[in-house]
1. Can you tell which of P, Q yields 2.1 when distance in nm of label points 7 Å out along Cα→Cβ at positions 188 and 252 is derived from it?
2. Using FRET efficiency 1/(1 + (r/R0)^6) of positions 276 and 292 (r between Cβ atoms, R0 = 25 Å, to 0.05), single out the structure from P, Q with the greatest value.
3. Given that distance in nm of label points 7 Å out along Cα→Cβ at positions 92 and 108, derived from a single structure, equals 4.5, which label among P, Q identifies that structure?
4. Thinking only about distance in nm of label points 7 Å out along Cα→Cβ at positions 36 and 140, which of P, Q has the largest value?
5. Upon calculation of mean count of other Cβ atoms within 10 Å over residues 52-59 from the atomic coordinates, which of the structures P, Q produces 18.1?
6. The value 20.6, 70 for Rg and Dmax of the Cα atoms in Å was derived from one model only; which of P, Q is it?
7. Where does the value 20.9 come from, among P, Q, when mean count of other Cβ atoms within 10 Å over residues 68-75 is the thing being computed?
8. Consider the structures P, Q: one of them gives -8500 for helix-only ellipticity at 222 nm (-39500 (n - 2.57) for each DSSP H run of 4 or more, over all residues; to 500) as calculated from the coordinates. Say which.
Structure P
């Protein structure tokens, strides 16, 4: 069972929980399976490929300047992922690792690579979340901080660009979307855009309200990413197969529509359960699945921004 299936199995309580188990970011949430899994490789372009099956997707760029990764999978699969990277590239070390956000199934290789001297690049908010306990109420867990050597050692606030191994790599901030530290990484020449968990495949996206993700930020982020693409762009989601611009546009339409609907339901004084029973997502459920976790996690962000959403609050 992957992380998203595990989380969708139960609807989170709206109130804060009084006692939460602690989870080290060097470990994983219980998922009922062995640590070894089958990894699959998808070729994206010359010297650029995708590893799936090791937690979150791992994008690998092999160049004369060194290996660059976007995300590192989950902690329990890190050794297996990095072994495959070595076998496929022939490289003994990873030069640069991007963290698209702080979640453990993206930052699972930070410990190993940080100790080896890899440059770990992320948004400053991601670094901050990795330095402290994170009370993830909707997961019923507290995540401990990563050790200093595993934290991002180069951060930014808005956007940046690298000339690396003959490729132009642009990266930028997607404010308060899935979390408040989401970034994209765009391999311009290869026309490959890594969207992280801002793009979800086969299930409603996760709105991590505990680290300031919310539905409005996700709607804006998917619109931003779609504008970066053309019809040939390969878009890499946080988990799942390669997508395209049309998939970003479909998610944006769903998010923008549900932001308006859920705001209107909040204006009527509806609770989380009231919203779920009102079935505002019904036309989207065939594509996106069970909406209960999505609605429950959207609710706190809407409440927090009730005044900002004045056009919908009466």
Structure Q
């Protein structure tokens, strides 16, 4: 019961990873606001059914939950989501961002509309709930009320390393990492810790791309690609026990990895403006001292 009494919002909680997170938070004593607008894999359509179904699952566990089928990529929807948590349960302690969909294309085939739609739901859909939750927590802190809030954003290996055929998705997920770092720095003074995860699991968004490697295991074997495997980390990051902020964790099955991201590596200072003709030698010398870049998903490295 590591989150007993805490109030948690999970966006994109109608299916896949979000559903698994919502259920695990409930098992660990939290009250859950289940956000999902029930769109298709490409963002089309919409239904309140998935969110309502997860609420029923949580209630069957003996825990409390409420459905909040708002579009979190709008100011009205994000503000309404945060207000729902406060009005229904009297407080807000945790925000888990996970809403998203895919429109995969190679860059030369990627339409402006497909770019905008994916950036909107992933990047804007993380920013706006974070903004309104942050406003609430800032007000609480300024009023002298203790805040032990936690935010867990959902990035991806595609955001960390890139993924062929997913330029829009990769860019949005990389943006979420930047947003996480800024939020951790800005909201820490109010008692808020902000981290991100880069999960790998079998969901609607991955089953087609990774059908061969993410097949269900034989009966009785550990299902390394089950979404539920990622949820314990998310729940711990959402607990008051979490003392970490501004970090990105890769999670797959039982595997956890702290991603180190961009860091200052080998450097040189010529003391004056460089001549372009001499930079080839300088740059190659620096690269020889640096760690090699990891390959983009969907590519092969020679050897």
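1. Working: P: 2.1; Q: 3.0.
Only one of P, Q returns 2.1 for distance in nm of label points 7 Å out along Cα→Cβ at positions 188 and 252, namely P.
2. Working: P: 1.00; Q: 0.50.
Largest one: structure P.
3. Working: P: 2.7; Q: 4.5.
It must be structure Q, since only it matches.
4. Details: P: 3.1; Q: 2.6.
Going through P, Q one by one, distance in nm of label points 7 Å out along Cα→Cβ at positions 36 and 140 is largest in P.
5. Working: P: 25.6; Q: 18.1.
Answer by label: Q.
6. Values: P: 18.9, 61; Q: 20.6, 70.
Only one of P, Q returns 20.6, 70 for Rg and Dmax of the Cα atoms in Å, namely Q.
7. Values: P: 27.6; Q: 20.9.
Derived from the structure labelled Q.
8. Details: P: -8500; Q: -11500.
Label of the source structure: P.
Readers should treat all values here as calculations from the given coordinates under stated rules, not as data from a laboratory. If you're wondering where the values come from, they're calculated on a predicted model, not measured in any experiment. Cβ atoms are built from the backbone, for glycine too; each structure is taken alone.
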